[in-house]
Structure formats: C-alpha cells, structure tokens
1. Kindly point out which one of P, Q, R the value -7500 was derived from, the read-out being helix-only ellipticity at 222 nm (-39500 (n - 2.57) for each DSSP H run of 4 or more, over all residues; to 500).
2. Identify which of structures P, Q, R gives the largest calculated value of mean projected area of the Cα convex hull in nm².
3. Computing FRET efficiency 1/(1 + (r/R0)^6) of positions 379 and 459 (r between Cβ atoms, R0 = 41 Å, to 0.05) gives 0.95 for which of P, Q, R?
4. Of the structures P, Q, R, report the one carrying the highest value of FRET efficiency 1/(1 + (r/R0)^6) of positions 35 and 267 (r between Cβ atoms, R0 = 30 Å, to 0.05).
Structure P
Amino acid sequence: MKKFFSEATRYLLEHESRAWLFAACVLFAVRLLIGRMAGCHILTTAYHDDMLMIRYADLIGHFITHNLPPQDLLVKDMSFPLMLRLVKFTGIAYTDFLALLWFLAALSVVALFRTLTAEKNLACDLAIFAFVLFAPVAFEYPGVRVYRTAAIPPLYFVVLSLMALQFAWHFIKHKLPPRRLLTFEVVLGFFFALTYYVKEDGIWLLMCLASVTTICFVKIIFDGEQIFRRVAILMIPLMIFAGGTIAYKSVNKICFGVYLINNRTEGELGKFQQLIYKIKSDERTASIWTPTNALAQAFDASETLRQAPALREAVWHTDWFNGDITTHPIDGDFLGWVMLRTLYDSGTCKTLADQENFLGKVNAELNAAFETGQLQRDDRFQLVSSMGSMTTQEIFSLLPLMAAEYLVHVTLQFNEPCSDFQNAQDKRTLNRASKVLNMDLAEFAEPRFYTHATMNFLEKMFALYSVIQTLLFVAASVGVVGSLWAIIRNKKSFSARGYVLLAIAAGNLLLSVAYALAIAWFCEYLYAKGDYNPLKWLSVGFVPMLMTFEIFGTYLLWCLCKQKF
C-alpha cells in the first residue's frame, strides 16, 4: 500500500495536469459533502418567491395548463425554474446541482487567471480554485435557499470570467484557432442568456457584454487580419442572446398571448410604473417611489383610468398596504405588484393581453398629459427609469449602505451559516418541492445528528474567510492603486498582459461600486423600515466582482513587488 501511494504521488507530480485534475476532484468531493450536510432551505409560505419557482418548474402546468392565476403567470423570469426542472430531470439533488455551479465558477476563474498571468503554479491554481469553490456566500441564507439568490453568485462568476477571457484573448492571444474561439463564444452566449434571465435586472450584464464586444471589435479592426471571420465569431454571444430572447418571447406569445418576458417590469405595466415615477410630487422620497398624490394625478389625467372607478378603489384599498395607501403609501417597487393584483381583482383585465391593451391606452394618455403640461415632470435624479428618484442629498445618504455591502461581503460582518430550516411549515407543499429537488426536505425540518458539527465547521470557515478576504482586499487595493501610480509616473513599463490584468482588476472594482450603488438605491426603502437583511440577500451578486478584484488585484501587487511587468 505504501508503495502504491508513493508511485501514485510520483506519477501525479510528473504530470501536472493530472495532478491538478485529481486535486480539483478531491476538493469538489469535499464541497459536495459540505453542501449535502448544510442542506437547503425553502419557505413554503413565500408564494411569490420560493414556491413560485417550484410552480414555474412545472413547465407543462406553467405554459400549457396555466396552473397559476393570470396575474402571477409572468411576474418573474424563467432561468431558475428551468434549472430546477433540469434538477428534477437529471435526478441529482438540488445541493449537488448548486455545488456543480460553484465548480464551474471556480474553473472559470482559474482559466482566467492562467490566461492573464501565464502562471503554471499548481498550488496557486488550487488556492484560487478552493477560494471560489468554498465561497461563504454559498452557505449563507441566500445561498442555501431554494431561490434564485443561490444561483446568482456562481453564474455571475462564470459570465464575468468568460467576458474577461474574451477581452483578454483579443489583446493577449488574438491568434487563437478559430474553432477554439467559436466554441468559447457559443459557451459564453449560452451562459450569458441563461444568467441574464435569472433576474429581471440583467440589463447591466448586457451593457458589460456590449462594452467588451465593442472594445474587441475595435481591436480586430486595428489588427486588420481576417476581420470578417473574427467579427462574425465575436458577435455569436449577442446573436445567441438575441435568438434566445426572441424564442422566449415567442413561446410566451403562443402560451399567454403577450410577446413579453415579464409583465411586471416590462411591457405596458413597466412603462406605466416609469411614468408614475416621473410625475412631480412633493411627497416623493427615497423610500416612497409612488406617492399617493402622484398616482391620483395619473388617474385624473387618463380618461381610461377615470372610466375604471373599481380599479381606483382596489388600488387605494389594496391589501399590500394595509388597505389604505393614503396613510400607507406604496413604497419601493411595489407599484407593479399592486397593479397586477388590482387589475384582475377589480375586473378591469381578465387576461395578460387585456392588461397590455388597457395600460397601453393609459400610457398614451399619460404621455400626452406630460406633453400638454397637465402632468409635471419630477426633476429628481433617477439611476434608471425603472427605479425611484432621489435628490443629491438622498444619493449621498446611500454611502453608509454601500459601505455596509463591502463590510458584509469582505469581512463577513453580520453573516453566518444558515441553520434555519423548514420548521413547522406546510408538509404538502414541502413534499411537492421535495419531488422537484430530488431531496427529502422533511429531513431538514428538524436538526440532524451532524447539524451541530456542520455549523461549527462552517463558522470556522467563515472566520478564516473573513481574515483572508480582508487581507486580500487591502492588498488588491494597493496593487491597483500602485499600478496606476506606476503608469502615471512612468516608473513601470507594462506589457499588454499587464494592462489587461489591471483593466480587469480595476474594472471589477468599479463594477462592484456601481452594483453596490444600485442595490443600496433599491434597498433604501427596506432599510428605512429597519430591515437590514434584504441588503445582504439582494447584494449576493456583488461577491463575484469583489472576489475577482481581490484575486487579480493581489496578483498585481505581487508583480509590482517582483517587478515582473
């Protein structure tokens, strides 16, 4: 036996790629085990969240027999329910599926590191692989929940790393074989389309891909070699996304009668919300995106709305806000949810097509009212048209929330492994979810014999990550700032690889700041109520940018110290 292990060790050391694969498989096996022991969490009472994903995963029920009322059919995007359907189809456990996503995330970051650094260091590769594979966000409440928050971090890791690889290959290895580039672009296109439709806010990802594509396009033009073929290959991800979007909307048109992805944030209801957010009101605040007097102005300005008194009554007395929006104004983005329910409950609309037609007329009338001056436009600043507006002072008041996001995900302050499972929840819906997830969720309804040991292990892992990430964040910041200073002062002559490395490290940092701002903007109304948890849950997409910055920024610092540029 001793001779066997000795020979196996010697063989692995002599064949680096095999050694790397063996070590990666061992780490993944450990990750699978920890994932299974940590389990998962589902809120069977969360009708519009966890259980909506389970219901959407019944594709025949969703698309053909319409197992939900009309107002709930298209309120959220379908990528995560499709993943759940894949879980059910393959027979693998939900926790194993999440572990596979994190495995792909870790591989994509290692591939990016090898491309950018040209390092062939087994220990360094494995350290990065493990750093991503065991990311604490996977074991916190959002990461073990049967909801899309669990899939967002690993998918963002994959897509952002693939986009960075696309950028790097055009500036470092621009003569890659066309077949290899073609395969890569198809993979990027697939994962981009899948990730874009996990949530309804994927527009920022599209802006990232469009920016990277544009920069690479300019590089191809300047190279002047095989322009047509290289540009055609470069455009594949965008073409896959466009084709997937057309197919997705076409299926919804056939099944639901509307050429839309989502009828809560898109279509005529999405436009209606944007118009309401633009109506001038002295009652509007950072938390109240829909002041009651602004809504009243809209109902008075639109002939179609004036002819729907039942709708107005339903809106003003919606159960979403204690039955009276005069005393409890609609805050945050809840106008969409209120309108979806009241349009149907009041009898104003019977189908999704009715909703589009009705609100289409309303929006035309509101736009005309803006043109004639009957409605005045708000002069406050909007980050995007689908979110509420703020004054300059209110925007600066978001800085503490943004700082909190960094504290939460760098030092892991206020974070801990999830140990809150399905106690005293509805058994029938729990069994329904179990069939989709290929797991007996009742097993997690009570503490298991290894729960305490698992939580102790994860708590120690969180403490270790807290120290490591804090040190890496400081080192990465010094690395990026030092590199910029060296370039400005002309003390370092950077290679193309060095500039690309700096661009990706700094780019992820800047992207994390923009993302943190958007999340803080959105969460302000929840934080104003004293609820801090949504800031943690909704900012999980922040983690891939942050950890990527920590990895490559720290490598920049090492290169500066070694004068390796």
Structure Q
Amino acid sequence: MKQAVFYLFILMLCVINPSYSQDREFAGYVSSASPEATNVGVEILEKGGNAYDAAIAVSLALGASEPAGSGVFGQTVMLVQPKDGEPFVIHGTTLSPANIPDTVTRDQLVGGRTASTIPSNLKVLSFTHKNYGSGNFSWEELVNPTVELYRNGFVVGPFRYRAFSHYGMGLKEQKEAAEIFLKPDGSAYQIGEIFRQPKMADTLSRIARLGADEFYKGDIAKKIAADMAENGGWITYEDLATFPDPKIVPALKSTYRGYDVISLPPPFGGWIMLQILNILETSSPTAINSDNAQRKIALLNAMRLGHGTRAHDPVPSFYDYDDDISIKLSKEEAARMYEQYKKQAGGETTHFSVVDGEGNAIAITQSIDNYFGGLTVHPELGFLYNNYMQSFRLKDDGSPYVLKENEMPLSSMTGTIVKKDGEPVMVLGSPASARIISAVAQVASYWIDVDKDVKKAVDAYRVHVVPEDRAYIEGPNISNDLLKGIAEYGYSIRRPAYGVSDSQYDPYFGGVHALAKEGGHWTGAADPRRDGLAKAAWKK
C-alpha cells in the first residue's frame, strides 16, 4: 500500500511539473511577446541549440510577429550570464549618423528617415552566432524560420490588433507603409486575421543566404543609402559599412536583500533600476512584503528618486562611468538620497528571456523605439526605420544626452538577471520606455519580497512615477490607503490613456517576459498586457 502511494506521489509530481519526468531532458525555457517567436526559440532549443542560438531566432521572429516593437533596423542588447564565468553585456547600441546638419528641429528627430539611428540588430545577432553559437546551426538555419513567418504571416492577437488600430494609423502618411501594415481599405488588421510581410520575407531571405554583411556592405546597404539620400535622410552607405561590431562590456552588479542583481550599463536604464532597488531596501525593508497600498507608496517613492536622478543628475558619460556608477549604486548613496527625500517630503520595445539546459541565461531587449518606429518603411525592402534620434536633446545642458554625431542614444532598456548563491534564479526585462525601469524593479521586488511565483509577480498591478511627481496607477480600484499615501507625498494621480488596452491591464506599464527558478526548476511567465507566451523546451 505504502509503495503504491509513493508511486502515485511521483506520478502526481510528473503531471504537476514535467521537470520530474524521467524520460524528458530539460532543454531550456523561452518567454517572449509573441507565441510565434517563443515557439521558434523552443524549437531551436529542442533541436540542440543553446540559449544564444535561440536568442538569435527569437529576436528575428519578434520583428516579424510583433512588428510595432522591433525589427532589423532597430537595436538589440543582450545581458548574458554564461554557464561559467562572469556576466557580460553584448552592447548593441545604435549610433547617430556621422553627418548631421547644423540646424535640426525636434520634428526631424521624431519621425521619418531623419529620426533613425544606424541599426545594430543584425550586427548583434551575427556577432552572437559567430562567437557564442552552439555550432549546431548555420546562420541561414536560424534566420529561415522568420523568413517563413514573414511569408506565411501570423494570426493577429488582441495586443497586436490594438497596436495596429491605435498606433498603426500613423502609417497612413506614407503610401508604402500603409500598403504593408494596413488593409487595402485603410483599416487595421483585426483579431484573428493573418498579417503577412512578403517584402520582408524577400529581404530577410537574402540576408539569410548572404549574411548580415549584405545589410551593412552589400546591395541592401546601397539601397538603404539611396533611399536616405533621395528622401532627406542622414544615414549614408559609409555609416552602414563602418558600423562596428558590438562591444563586450561588464554588466552592472548590485545586491538586493541577499540576492545579486545584474543589469545593463549606460546609456541603458539598468543603473536606475538598481538604484530604485537600493532605495527600496534602505527605506522600506519590511513595508514591501505584501502587495498592498504601503508597498505601492514605497515603490512610487523609490521610483521618484531614481527617475529624478536620471533626469537631473545623470552619469556624465556613456563611456567613462565606472567611478560615478560606483557612487550612485552604493547603499550609502541610497540612504543619503532617502534621508534628503524625507526632509523634502515633510516606446515601443520588446523583451524576451531565454535559458538553456547547459546553464546559460540571457535577457534580450530590442526596439525600434516608438510603436512602428519612425512610421516610415524602406519602399522596396519593407522594414520600418527606427526613431531613436528622438532620444537626443537639442539644447546642450551638459548631459550625455545632447545630440552629436556617432553618439549612442539614451535608452531605457533594463534587461536583468537575479542570482542567488552564484546561480541565476530570475531573468527578466520589459518594453515601455521609462516604464521599463519601473516594471523590472517592481516585478523583481515582488518575486523576492512578496511571493516567489513568477506569474503572480508579472501579473500584479503596477505603478509608475515621473520626476514631475505624476503617479500612474494600474488596476480597477484605488484604495483609500493608497489615496492617502499619494496625497501625503504630494503626488498628482494619473491613469494612463487606455488606448491600447481593453482590460485593466495596460501595456503602458510594460510587458515583462520573465523566467524564474522555483522549487529547483525553471518556469516562466508572459505578461498578460501583451500577446506573449512562456514555454519550456525538452530535448528530442
């Protein structure tokens, strides 16, 4: 009888958590913003690929299946915790063109060809394949699933429908863009309809055969330069041909309540997220252990300080920042900021996370900046130009954000990996401009402080604050306790415009795609604010 009960217990474990199965070997886990991209990554892992192989395939597939958020003319940054050794960043920033007119208007930096920085996406993916791939897949084998996705299309889901219907209408200003992203009658693709991009299928098929150099030095590069020259854009063939491979740089490191937290360096937003966690730890060590009004006020206060630092006291350089970052991420600085605060108080992006069975963990964030970037496509090749030039400031205020040639644009990308006792236990990141930083901080804090359930952490309602003291609150209700706290700390309350949401979950607050090790096994969560999917891979 006891033996029968024991075997029944083992069988239940296998049903509840397939990791216990004796006949399946864990190959990895993927959480991304589209089911199509997740499935592409899972297939690569199941066929013997590593996390780097899967990251390349998922990156490209997201460009096809979540076209408002990323693509080949955007930027891709990878935070890597390899199975052995120190964490590092594959620093895939874009760069401003080498020749910018003396007189530039804000409108030129927001939309059209002049708004685009030199893209890094394919450089990063090719570099990753050559230096970190498993060797089991050729470049063409990793690219071709996305060629087919562009050609065959995907079924439009609720979030992607809202992106098409709300932000895609701006594409009507360019005939070629409207022909690709809108239906012949000018309306948006509806939920359940199939969206295809045959021009991009042909473009990416050529890149699959000839390699990423075709995009930067071949006929495709010449066609990009010609389109720019004919339509007033600033990117030249020389900009593309001399665009460098990504640098490998150290990840930023900090601690939070007994965990090691690593994230992205400047010009990205990781240092602000780490500072927010430091302030939480210093100011509210016990106030954040329940998902209640007290926790939300503590989060808002920490975010107010962190986002304020970025706006008014940024790191002085995107290149030489070690000493300044060391001060800004110290526990002493967090305590000083909070004590001073108490006295005073009296884009569209995509993120995906991948782990493999070997022990590699990667947090990948990529973007064309705004929804649908600069709202302009290459007429023949079919891809959207990014609009990262809008990140620069026209007025020289002494910050590193000032417009200059061959400079990195400011970015809020905050890919993050949490470790315990030297082992990765959480991989996460988000889209949503400055809300990326807020979303990552509060999801990581929830998992560490409130409940080690990654789905609950991702699903929890979020808050956000801007330096001007506007507090944004998600969810159907605002409790009296939360209203009292908002009034006490001088916030003006805001609810985001629910333009791309048909529920109380709003994409304004991000789209966190996270993996976490719970009970000794990896599990994942896809943000309900998007159309994503988290899925495990098993060796075939």
Structure R
Amino acid sequence: MSSLSSSLPPPTYPPSFREARDLLLALDDRYMAAKTLFAWPRPERFNWALEWFDAELAAGDGVARTALKIIGDKVEVRSFGELARESSRLANGLRTIGARRGDRLLMMLGATPELWVTMLAAMKLGLVLMPAMPQLAPADIADRLERGRAKFLVAHGADAEKFSEVEEKVVRIAVGAAPEGWRPFASLMSPNARFAPDGPTRADDPMLLYFTSGTTARSKLVVHSHASYPIGHLSTMFGLGLKPGDIHLNISSPGWAKHAWSSVFAPWNAGATVVALAKRFEPRMALDALVAHGVTTFCAPPTVWRMLIQEDLRAWKVRLREIMSSGEPLNPEVIEQVRRAWGLTLRDSYGQTETTMLVANSPGEKVIPGSMGRPLPGYRITLLDAEGFESDHGEIALPLRPRPAGLMLGYADDTGGPAPVGGAFYRTGDVASRDAEGFITYVGRADDVFKSSDYRLSPFELESALIEHDAVAEAAVVPAPDPVRYTTPKAYIVLAAGFAPDAETAASIFAHVRERLSPYKRVRRIEFAELPKTASGKIRRVDLRGRETALADKGERAAAEFRIEDFPEG
C-alpha cells in the first residue's frame, strides 16, 4: 500500500468530494484498501448540480462529452454542457413562476431528456424533488401530491387526465402538448443559460423525497439530503465498478430510487455516460442495445436477469466489463448461466431506498454464489439478533456513530419534515447471515422468514433451489397454513417458455427439490401463476400469504394447486 499511498495527493480530513471520489477510482478493484482509506466527505454546504456537474463535468474538455443517451424510437443524446445549460435555463424559468428553495416538485416523467434536466434544475434551485413513475394510478398520484405537499408538478401532457382531480393551486407543467390549465415545459426554458443561486445550499437540506415501494404496507416517505444521495452514491459508484468514460445502462423505472442510484448519481460521480431505454422493456431489445451502443457496465434487477437468461446470450457479442444485479437477492443459478454465456461474473449487491448501496461483491473480489458481498467503503454493517445483540445471523443494521453519509435524513412525519433516525442503529428490516470472511448472505425480510415444523425457513433459499429447474422462470415461496406443520412451504411459479402448467411439470419440480433440499426445507405445494408485484418489480409476498390464509380459513384448497404427497417418490 505504500506505493499506492505515495502516488495519491495527501487528503484532507474529512476529504472533499473530489478527493474521496478520486481515491475510490484510484483504488479501483482493491476492496480492502478502499475500506481502509476511504472516508466520507462531510461538507456543511454542498450543491452537487452546481459544484460537481456544472463546475467539473460540464467544464473544459468535458463540456462536449456525452452525458446521456436515450434509446427509443429515435436516439436522443445530450452532452454534459447541454444538460448544464438546459437545467440552468429551466431553473431560471421556474424561479420566474415563484419556485423557491424548499418548495416541493412532483416529477412524473418517463425516460425523456426533460427528466434529467428537471432533476438538475431542482437541485440548483434547492427544490425538494419527488420522483414518481408515469404508470401510477390517479389514487396513488393524489396520495403523493397530498402527503408530499407538492407546489409544482411536471408530467407528460398525455397523462393530464390522471391529474384531473388535482387542486388548482398546484402549478402543472406539461412535457409535450400542454392541455388547458397546464404550462408548457418549453415555455419555462429561459434564454438565460447562466444560473445564480439565491444563496448557499446546506448539505443537510432536503433534496429528494421518495415513496418506498410498499411491499407490505402503505408507502413511507423517505427524505434524502444534498449529501446523502450525491455523496452517498460514491459507495454505489465503487460497487458498480464505474470509471470515467464508461457507458452505463441501468434497467430501472424512473420514479424509483434505483433509477437515481444508477441513472444519475453513481455514473455521473464517475464521469460516465448514462444510457436509458425509453421503450417498454423487452429482453431482445435490451440485448441489442448493449451491443449497438457499446455498453461497458450494466445493472439490472433479478427479474430482468431471469428474463435475459431465457435467451441465447451467446448470440450477443457484448463489450461489457462489469455486470451487476440489485433490488432483490440474485439466485446462484442465474449467475452461473450468465458466466457460461459471456464469461463475466454477475455481481450481486444490496441497498434500500433509505440508503445508497451498502453491500456488494466488489470488482476484482471473489464472488460466493448466493452472497451479496461485503460492506462497501464508508459503511459498517452489524447483524442484530432478536435480543438486539450483535450476531452472525440477524437483522442488517447500520451503526449511527458515526453516521454514514448515504443514510436518509429520516421518514417524513406529519409536519412534512424528516423525523431523524434515532438510537444507536438504523435497522433495515432485512435478515442476513455473515461468514468468517465477512461475506453477507441475504435470508429474507424479517416478516418473510417463517417457521415450519419448528424450523425457520428462508423463502430465498427455497426459491434459489427451484429456479435451478429448467421449467422455472420465477418463483415466490410463502408459508401455507398446515394442521400438522403449522405452516408448509408453498411455491408460486412462473414457467419458462415451452413448459405446461400440468401434473407432469409439477412432478418434475417436486423430484428436483427432493434431490436438492433437506426434507424439512422441501417445497410441498406448487401453484403455477403470475406473481403479484409492486410497481418497481418486487414480488408482493404479502398478497400471496394473505391468499393462503384466506383459503385455509375457508378450509379450501386452491383448484390449481399440486401437493408433494400426490407424487410419491420412486
């Protein structure tokens, strides 16, 4: 490490944003060195859009470099310089209609240049941005506007009908054709491309308000600051393995936190090009885009990877260097199929809307199939058992002394402001185990793990075994009430192409789990069905658990259900 340390300028403590970022880039794939040497920047004042994007990325030689490429019916390209100027023009225009620091703006846009322009403009002005996905129903939109206390709204004019019940006091801005009562987005693009802030931005000022995906309950409002996402996503940059000049494609819907992770902050922290798909996701189209646009780094959720491996990946000659998965645990069988096709290691990672990337299989490190990896630079991870003591198996928690920069300010309370995260730990609600080398393996949500015959079972472990079967494209395991075992594992299965939802397929899957799982872990019931999911693509196991409870209460068996006892061994 002495030669490396001597090649770097001596950092200040705490380091500046650039010093911390450059250190991680210099350490590249040296995980232990990064864990040892990295420290979070702790500025009192910080505005990423002005001090990093405009002043660094869009300055000098960077002004003409490609920052954004959107692939739809046509390809739209923006340079760093163009985005800097367009966002300043919009910020000036918003100021003329009364937008002021601390005001809240709901943004409901798809993958269009105006989305990135609006995000940068909001940061420059000091607005609190509330991203939402265009697929939201009117009731969800109304909830976000009301609980988010929005004063401004930016959406596609084509979606105006969804806002028909919106109070008139919300200023409505339309991208595209503007219906009556809406301001055209283009009309707010001031001719002045230079933006002067009304004062400094405090690093702990609210910047983003995200609605969690709500897999088990009503969405919470997560408040992030001008530090927690821009600075916090230095960990995500390192975990993804991003470098200056990379061409990065992320599959994530605008409006969800992962979109900001991998389509805004992490790649632009590195100085990489962001590639976005404007069309509805289709595996072959995405694979074609990887090749046609020379993508070097690629991140997608497990649902997408499970769809991709249904194709012959060898047919696409990709230029990829790093490939990642995030959002839900990644099944080992998926990793192996991608490795056989492309010779690349698909690396898993972990984080939440409330944080940046916390844990990852970092570039250059060994990957243990099934493990999420180890804590990223800047983060310490503690596993807490049921009594709150540190353990090798328990709930993933972040010690708050010192507080990691990438943790949210808190959840919005009844006043609209963030209720600070108190206590000694931030508890994630996710359960994991850790081995002797520090590798962390996801077990499940605290409320997903269940008991069967007094054994604690992890749905993820059983789902990983199921997906190894050729017929299984996706699976979700939940507890079904059982008079003998208390509950018994039941799998809802989405079949791969070419397989029929019949007894023959069920028999083959039961034979498969008999070979791979201990008797107490075996899935004993199967139903072939589509999986209910949140808008961000996470499986709503709470719906499946509720269905099983309802059936048991009525003393009924699902008509399409197969049971292991119907298929004797032999």
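1. Of the options listed, only R reproduces it.
2. P
3. The value was obtained from structure R.
4. Top value of FRET efficiency 1/(1 + (r/R0)^6) of positions 35 and 267 (r between Cβ atoms, R0 = 30 Å, to 0.05) goes to structure R.
Each value in this text was obtained by applying a stated rule to the coordinates, not by laboratory testing. All values reported here derive from a predicted model rather than from experimental measurement. Cβ atoms are built from the backbone, for glycine too; each structure is taken alone.
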